[in-house]
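Enquirer: Next up, some structures in structure tokens.
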Structure I
Amino acid sequence: MNKLLRRAEEKARRHPERVAFRFCWKKDGEWLATTRAEFVAQAKVVARSLCALGLKEKDTIAICSPNTPQILITEYGAFYNRLAVIPLYSSSSQTQYDFIVANGGAQVLFVGDKHQYPLAYRYWKEHPDKIRCIVIYKYDGIAREADDTVSIGWDDFVRMGMEAVPEIETEVSERAGRGLPEDMATLIYTSGTTGEPKGVCISHSNYDAAMDMHLKLLTQINEHDVSMAFLPMSHILEKAWCYFCITRGLEIAVNYDPRVIQDTIKEVEPNLMCCVPRFWEKVYAGVKEKISKMSPMQRMMVTRAIKVGKRRNLDYVRLGKDVPALLEKEYQFWDKRIFSKLKKAIGIPNPNFFPTAGAPLSDRICMFMRSVGIDVIIGYGLSETTATVSCFRDKGYEIGTVGKPLPGVQVRIDDSGEILVKGDSVTAGYYNNPEANAAAFTDDGFFRTGDAGYLTPDGAIVLTERVKDLFKTSNGKYIAPQLLESRLAENKYIDETAVIGDQRKYVTALVVPNLSQLRPWAEKHGVDIEDTEKMLRDPKVYDFMMKQIDEVQADLAEFEKIKKIYLLPYHFSIMHGEVTNTMKVRRPVVAKRYAREIESMYE
């Protein structure tokens, strides 16, 4: 039996009554708990259902759903059968869905609700001989197509396992016993900023290595900590983290709808939560907005509090030094008066730490969060590395880096500046894609990450840019657009940006303003706000937004600075392929789609 299963069963045996996860379908609903013993029992029932459908060892299934505990139950049920799971983002387009399901050869399709059901139904219509069953987690409100003979609800699917003949149970038990570390557990498709997605094969041995590394590293975890599953479980960071929580015996509170995270985080008050930088950027912008409305005396107090927090947490605690008594006393005063209220307002009154990765987080925001007692752990990783390559340590981390490599992970920088990685948590390769495998690995087995960076004297990784995203202006100067974009995200008037400049005379940017902040300013300054497009073309608005950008980039070299902008009235779209599911800009798509707007900045 593979380790993920063994460890889940071990936790269930030791403390069967402890909560494995909590879940609430809807806003203002009741959070229902499932114990460890119930989780393992449910996974075994699902395992029998999958076996009863005729799936063989090493077959694949696909899951496309918003976050729900049923994903974890299904995945562990699949592992009992030695099946591999293909996770898809719930926001996937039909084209993305069709390609991934077909390429991965999934035979049973699990979908969350009425938004994902049409994806599976249309795929089945085109490939009726390849799909054994469609299982719908949230069957309420589903209007099944009249000719749909293959879909069933979750309850009926579970009933299959509960009513399975004894031979099925025996078969599942034997399959689990034959489980090998090299069995593929997850077939996760890279969102990819260029080209078609590639299927990354994550084996049980990859997960085992990742679990062992984190168990050794994250000693500050308390067994009573609660982790909020906020990122999509189709994201490798959230998926691997949920497996770690099960392995470590931590309670998971599953957030179904990311749009209501500000409500659910206050209901649950988690101690741990995986985040992307955008979450902290919004928190920071909100805090800055609140500070700007304070009286001069209040602002002075907050400034002093942050200064004390920075000195205490970064100059002493970070380095493992004893905090001077007077500094500690003042810090505790400000923590009680200001920092504790801030953390309570966010919904994390008793924070432990918050893994954050996926894109750059500015040093300013990182230092602010650390100063006020919110331990944001910056990390770096990819699907191909089973999430984490490196992360902040509890002590000795360096702001401006993405931490040191995990124990057992080798990192080196090649002559071009690309980061290369090797270790037991690194994938063996892409699914049925020998050409991609040949390009992805060096002769001595290091994986080419596609990221550029360097190592500090202390061994921490500094990311500079995606190799493919680096561009050169016509003057021969290299520009790192992601660094610029992460800086701009700090500004409360800016929601999204795409920096432009490859082979151009100077750098420009497509900018999506934060309209909830911009409209009040525009109205106050006599700009008509009824027509958003017209408002964004007003010279006053342009000059104001350009001023915001100039303030952010004041300390950059002249050749790095954005010289012109074009204001867009809507966000970059996942459906149109302008950004990936992890919100990384697909620059070739954006360049093509907004060619007219881009050219207008160079006329």
Structure II
Amino acid sequence: MVDHLLGLKEGVKSALLEVYGHEVQIEDIVLQLTKKEFNGDYTLVVFPYTKVLRSKPELIAEKLGAHIVESLDIVSSFNVIKGFLNFELSTAYWIDTLSQINAIDDIGRFPSNGQKVSVEFSSPNTNKPLHLGHIRNILLGWSTSQILQTAGYDVVNTQIINDRGIAICKSMLAWDKFAAGAEPQSTGTKGDHFVGQYYIEFENRFRQEYLEWQESKAADMVFKSRDKKDLDKPEFFKSYKNEYFNEHSALGREAKAMLLKWEANDPEVRSLWAKMNGWVYDGFNQTYSDLGVSFDTLYYESDTYLLGKDIIRQGLDSDNFYRKEDGSVWVDLTDRGLDNKILLRSDGTSVYMTQDLGTAQKRYDDLETSKMIYVVADEQDYHFQVLFEIMKKLETPFASGMYHLSYGMVDLPSGRMKSREGRVVDADDLIVEVIGEVEKAAKERGELTELTETERKEIYRKIGLSALKFFILKVNPQKRMTFNPEESVDMQGQTGPYIQNAYVRIQSVKRRLNDQTFDEIADYAEIDPTEIEILKSLITYEEEILKAAEHYDPSGIANYSYELAKKYHKFYHDVRILKAETKAAKSFRLMLSHNVAKVLKHSMHLLGIEMPERM
């Protein structure tokens, strides 16, 4: 990471020593961007030095500023506002800074820090397709992994696939009873959508069965046995649904019997389970490919649901856990501001926490990661607080590196894009919808007509996915958000296409050049304020990456990209590039444009966004 302000910091260090005899370390000198209402580029706050130098802040600032201007060529002038020493840097400084940035081919790439981190995201159920909530999860997980990787971490992308349980058996049973042998290929249906249809089919059949049962004598007997004076029959049956499934439903009995057969390794049930999950995985993989994401390791609940029992036994032996009279095992976390949490049922069967304890340990054993990032919606905040505190209580070596990247739900402004199920927004439908918005807008403006249909479709795809990804990632993960497809493709708003347009403008400039040499940059004399603003942004890029990696927050990179693009659009309108006043100005502006494109491409790559050459 290049410190472009090192020369100025060294000047401050020398001034403090020569004027006041006070020695400081370079790393302790903090310079900040000068506030817009004042003249200057960077500011040194001198208040921290008043006590040791035994002088007023204004006097300290005046003496230091005069000395630095006299001794440092890169500072052209200074001014003092109370205890703030504002420096205005010379054109030579900005030319040298741009040349340094231009010399960095892999800008934003940090050397390895020796730390390995796993990022768990997506983690779907195999009874239905991916939906809008999954998209936010997937995009956050992928972008976080890319940011961590460029910040120097060795990153492993992983997920745990919830491939077993009663919900899976519902879709299996419905297919077995009602599909008449239909398969995804024979019906032309994507695999995860196909299986999801039978999960919905089960729910529809179960709902009908339940309605019919409510008219029976058996239902009347159940209702009358409830000793409640204000009992309302419709409301009772609404709340009684789960009990009905477990105690009276014929479909419920069949689904539970199938689950028991699965747990007993029944060959026929296991074969059906493997076949239907295979269809779902094919569908998931297509959606992941469309979103441009991939995983390094996969864990399956069917393999991990029994994990954790050894940890439970060890916790009992060490008195970290306790057993109740009914045989269930619990952990007391009241001393940590939480409550008592069950870890094992009285019949010895696992709960979700049991599995998560075992999976965390297995992941550490398999991957040897020092950090584990879980990308999961905020409705599971408490679950992860408990998981992490249990691991700390057990003094596991990886407990301090566990982090829940919690995110809010995603809403839509209307129900226009609701999927066939009528309840959730399907991920594949959303991708098609946003790309369609781009294509519609392009055709209305009569753009890209000189390209082939294949070339146009590829550009629509890149812009559409940029719109989707950027709109979601620009919001801090912890905030609930509303996704608006039409707003996401706005070429003038805070959107992915707006940033892509800045990049495309630069590519257009390059295509109009006979050569791209920057030989005369050193002769540039009159730097424009818009150019300085861009350079200030380029200087901070690597700092923004480290900040985003520290907080596991891609929105910082998204908003940085937007601000840089906005500054470039202003520069593009305010100054001439190819027809600049001098050859030196042209060289400088071409180099500046080239490096803006370089940083925009890299920053958008961290968000999983591709840059088109034309729009």
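Enquirer: Kindly point out which one of I, II the value 15.4 was derived from, the read-out being mean count of other Cβ atoms within 10 Å over residues 9-16.
Expert: Values: I: 15.4; II: 19.2.
Working through the options, I get structure I.
Enquirer: If log10 I(q)/I(0) by the Debye sum over Cα atoms at q = 0.05, 0.07, 0.11 Å⁻¹ computes to -0.23, -0.46, -1.15, which of I, II did it come from?
Expert: Details: I: -0.23, -0.46, -1.15; II: -0.33, -0.61, -1.16.
Of the options listed, only I reproduces it.
Enquirer: Match the computed value 11 of relative contact order in percent (Cα under 8 Å, 6 or more apart) to one of the structures I, II, and report its label.
Expert: Working: I: 11; II: 14.
The structure behind it is I.
Enquirer: Another one. Name the one structure among I, II that helix-only ellipticity at 222 nm (-39500 (n - 2.57) for each DSSP H run of 4 or more, over all residues; to 500) of -17500 was derived from. The partial results should precede the final answer.
Expert: On the way: I: -11500; II: -17500.
For helix-only ellipticity at 222 nm (-39500 (n - 2.57) for each DSSP H run of 4 or more, over all residues; to 500), the value -17500 is produced by structure II.
Enquirer: For mean count of other Cβ atoms within 10 Å over residues 105-112, which structure out of I, II has the highest calculated value?
Expert: Comparing I, II by mean count of other Cβ atoms within 10 Å over residues 105-112, the maximum is at I.
Enquirer: Assuming 19.5 is mean count of other Cβ atoms within 10 Å over residues 97-104 as calculated from a single structure, say which of I, II it is.
Expert: Details: I: 19.5; II: 17.0.
So the calculation was done on I.
Just so you know, all these numbers are worked out from the coordinates, no wet-lab data involved. What you are looking at is a predicted structure, and each value in this text was computed from that prediction instead of being measured. Cβ atoms are built from the backbone, for glycine too; each structure is taken alone.
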